[in-house]
Structure 1
Amino acid sequence: MKIKLTALLILMAGMLWAQEKLPVDPETGRIQYREVVEQDGTKQQLFNRCVYWLNDFYKDPVRVTSLRDVETGKIVGKHQFRIYYTDKDGNKIAAGMIGYDFTIELKQDRYRYTLNNFLFKSTTRQPVAKWMNKSDPAYDIRWNEYLDQVDKYAQDWIASLKEKMKPEPEKKPDEW
């Protein structure tokens, strides 16, 4: 019993820490991931790498993106992913869908990504940032698990984009 209680406390502490690390836009009060990344390449080269990344990351990249403008170097899209909760028996059960928006802006030798507008898709599309409010009368302990999943998805999205935006290593000619 003591082991279970200790494990539960450690898990809850980890969830609290995860909630505090989620980036919140001070103007909107909503979760937003944004960064300017320095990366060698022209705007056109970065745009092409980004399109390759879109094709790898999303099953249907054409439907995900609403704008792909080479001239302005801007790509805009919307997507969604499923979140789960774990019941008392350890079963993973679908809890709903999280919709989000993304924007990727490309310039010479740098790009900026923005992930925002995270909404829990239900009858009333509520902002995910609401789950960070522990004083909410409707607070549910599962919200911690949901926030962890949102953060993991965003971190995986960012890591995947950064990796794909790196230039391909130059291939040396076969000299013999």
Structure 2
Amino acid sequence: MEIKIDFRKIPVGPDHPIEKKIQWAQLIYDACSSHLLEDKTIRSLLRKYQNSIEENWQTMADTGVVKECTLCALEDGGSCCGSGIENKFDVVNLLINLLMGIRLPSVPLDPTGCWFLGEKGCRIKARHVICVNFICKRLYDALGQEEIKKVQKAMEKETENAFILEEYLKLWLAKNV
């Protein structure tokens, strides 16, 4: 299989607007998704990553992270999902969301917040490592050391699975696109 996309032209890094990265992710998805999803390793890595995302969210709910973050957003205006965070995302991360069946938003819900922030939190499933691993002082103070350790363990599993999948996809794309 030979797909004609110049991989060297794919915008990466914070100096490219998120709209362009979303367009490239969609272009690659449209051209390659059936081939990507036929790959047994990709399917396995996607499943493992999705499971770790679900486990992390469950841990965050069980430990009180979700409650604290909701209170922070409602009472204090939140701060971790501010405008510009979306620039950390790259095309591969966005492609993973598409492979998971997530529609990438074409516009931000709130221009003062992250492009992916919705009324009930993040609108995408595969988040950037910064979004996954961020623990603010409010959380440290509210949860305590033991709960923080549980959260960090779940975060570590999610980010490790994200990294493995992203690296495999980069190799696959470099070889096939």
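Every read-out reported here was derived from the displayed coordinates using simple, explicitly stated rules and does not represent laboratory data. None of the values given here were measured: they were computed from a predicted structure. Cβ atoms are built from the backbone, for glycine too; each structure is taken alone.
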Quick check: 12.1 is what I get for mean count of other Cβ atoms within 10 Å over residues 22-29, calculated from one of 1, 2. Which structure matches? 1
Comparison of 1, 2 - label where FRET efficiency 1/(1 + (r/R0)^6) of positions 54 and 110 (r between Cβ atoms, R0 = 25 Å, to 0.05) is highest: 1
Name the one structure among 1, 2 that Rg/Rh (Cα atoms, Kirkwood Rh) of 0.99 was derived from. 2
Match the computed value 25 of relative contact order in percent (Cα under 8 Å, 6 or more apart) to one of the structures 1, 2, and report its label. 1
Parent structure of the calculated result 3.8, given that distance in nm of label points 7 Å out along Cα→Cβ at positions 46 and 94 is the read-out and 1, 2 the choices: 1
Parent structure of the calculated result -19500, given that helix-only ellipticity at 222 nm (-39500 (n - 2.57) for each DSSP H run of 4 or more, over all residues; to 500) is the read-out and 1, 2 the choices: 2
